[in-house]
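Please find the structures below.
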Structure I
Amino acid sequence: MYKIILLPLAKNDIKEAALWYEKKQKGLGKRFISIVRKNTESIKSAPKANCLRYENVRTALLPPFPYMIHYSINEENKHILIIAVFHTSRRPEIWKDR
């Protein structure tokens, strides 16, 4: 099984989105975090199930939220590096600055 490594910037992405959703509706921020966790577990069990989007970066959608998890796989160490959790309306190449 793979180990998930969540970059600090990705943690911040999740926190900011959850706070924004919580301000919009009580409990929605917690629901967002729950969806992120559920999808992270899915990625952990089948990391290649999601599309290869940029060179070595894969993305996973977070329905019903308009967000994507951006991650890469290190086969040698069996690590999955979560690089970013971005809103789908953001410029896609922004993750490259990380």
Structure II
Amino acid sequence: MVIREIELVLAEKRTALSLLRTGIAIFALPLSVLSLLIATSHLYEAARVLPMLVALLAISAALTLLGIFLVVRALHRIHSCDAKIRSMKAHYRDLAPYLE
């Protein structure tokens, strides 16, 4: 029964790590799009494409906020799982060497 509980906590931690990976990827997407816009800015006039730039910046801001939210949530879950594992180590001392 204890082993299953430990497996459950570790599966929860793996899920949080995948959420962290997803959040970082979503956070990096607007940065790469904006760097592409800056690199190609000599090919267009900003005043002529202002509505599209504003829409793109709004979408980029939303994606950045979503990425930050996912990263913070994942880090909170990871720390929570680590605390659960520490309490299991303290409670079940004979299993502590296997939880390193």
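The value 31 for relative contact order in percent (Cα under 8 Å, 6 or more apart) was derived from one model only; which of I, II is it?
So the calculation was done on I.
Out of I, II, which structure matches 13.0, 42 when Rg and Dmax of the Cα atoms in Å is calculated?
Answer for the origin of the read-out: I.
Assuming -12000 is helix-only ellipticity at 222 nm (-39500 (n - 2.57) for each DSSP H run of 4 or more, over all residues; to 500) as calculated from a single structure, say which of I, II it is.
The correct label is I.
Suppose mean count of other Cβ atoms within 10 Å over residues 21-28 works out to 15.2; of I, II, which structure was it derived from?
This value belongs to structure II.
Each value in this text was obtained by applying a stated rule to the coordinates, not by laboratory testing. Quantities reported herein were computed from a predicted structural model and do not represent experimental measurements. Cβ atoms are built from the backbone, for glycine too; each structure is taken alone.
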